[in-house]
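FYI, it's all coordinate maths here, none of it is from the lab. Since this is a predicted model, take the numbers as computed values, not measurements. Cβ atoms are built from the backbone, for glycine too; each structure is taken alone.
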Structure 1
Amino acid sequence: MGDLAGMDIRRAPIEELRQARGWSKPERDFWADEAAMWARFTAVWEGLDDAAWLEPVAKSEAGGPDWSFLDHVAHLAAWQEMAVDYIGRAADTGVWPTDEEVVGGDFDRFNEDQRAEWAGRSPEEVRAWAVVSRERLLPVARTVPLETIRGEDAWGWVFMSLHGHQLDHLGMLEPWLARRRVAS
């Protein structure tokens, strides 16, 4: 695993970024990293027609139907929406929720159950939802001091609700997009 220092977040191979160490180092500009990851994430959907948004990208970890491109983007939007409340509450109280408190410890089942929230939405609606949920989350996340964000309890919420979660899903979306481009 390499160090993140010197990597261009917008262009480095996704697997190198996913394995890179150093995201939480004090010398990293957390907000510049977030903006770069968001730019990379939104670039993936540029030029995709509505039919592509419905194509299967990855198997469900909970045994449900395959996840489409739309499912991945909507999932991130849903988590960003949820993070607005959880991060806001934690910023006020100093108490960060545990996985068990939020999802009963079973993220795969929780994520699968979430799909009903965006069922029937169009790609246009999901794109807008992703943008708006991020716009709602950023000011809430910015109320948390960087030294707190970089701490063990907050990192899993703030980093993962923003660029960390995008990074995980880009690990599936970018290879799918590359295969799709080769096939066409």
Structure 2
Amino acid sequence: MKVSLFEDVYIHPSAVLLGDVKIGKNSSVWPGASIRADFNSITVGEYTSIQDNSVIHATPFYGTEVGDYVTVGHSAVLHACRIGNNVLVGMNSTILDGAVIGDNSVIAAGSVVLPGTVVPEGSLVTGIPGKIKEGKAVPPERIRQGALVYYELSRRHLKGLETFPPDKVMEAINKYDESD
């Protein structure tokens, strides 16, 4: 089992990728994210961002697939599920074993999609447990735009975006305070 990265992928140094993981071109994995494919395979498509502190895992029974142009928000959990293309998984959402999320869908922040749930294409899901909100679809181009924002940010990081360690932040704050 080996991690496989396609071209122009950004992986933050504090992210963890283990096992049979494939990350598609122009995708990004941000600080503290964990993608653990020690039981089964995990595939992440193109132009997809796995944001800070998110967890993607598989089970012996189900792998995990994440499509193209997907935004997985901060601290989301994807566990042995399938995520279609052009999907927004909101911050702190959880998608459980065997769930399938259709293309062009949004899982609202903090929602929980229960095991085996099938979310049709173009759906908005909210709540615990997640319920589909009829007639509340988000325009697909808006979902894609969010994915492209993180693609652009990843390009800045690949070019060497300056990071500011905490001690330098305090130094800058103190310098600013002294100038008053």
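Computing Cα Rg over 2.2 N^0.38 Å, for residues 93-148 alone across structures 1, 2 gives 1.06 for structure 2.
Using helix-only ellipticity at 222 nm (-39500 (n - 2.57) for each DSSP H run of 4 or more, over all residues; to 500) as the calculated read-out, with -6000 as its value, let me know the right label among 1, 2. The value was obtained from structure 2.
Given a value of 12.8 for mean count of other Cβ atoms within 10 Å over residues 117-124, point me to the structure among 1, 2 it was derived from.
1
When Kirkwood radius over Cα pairs in Å is computed for each of 1, 2, the one that comes out at 16.7 is 2. FRET efficiency 1/(1 + (r/R0)^6) of positions 5 and 109 (r between Cβ atoms, R0 = 25 Å, to 0.05) computed as 0.30: which structure among 1, 2? Attributed to the structure labelled 2.
Calculating relative contact order in percent (Cα under 8 Å, 6 or more apart) for structures 1, 2 picks out 1 as the one with the greatest value. Computed over structures 1, 2, mean count of other Cβ atoms within 10 Å over residues 85-92 reaches its largest value in 2.
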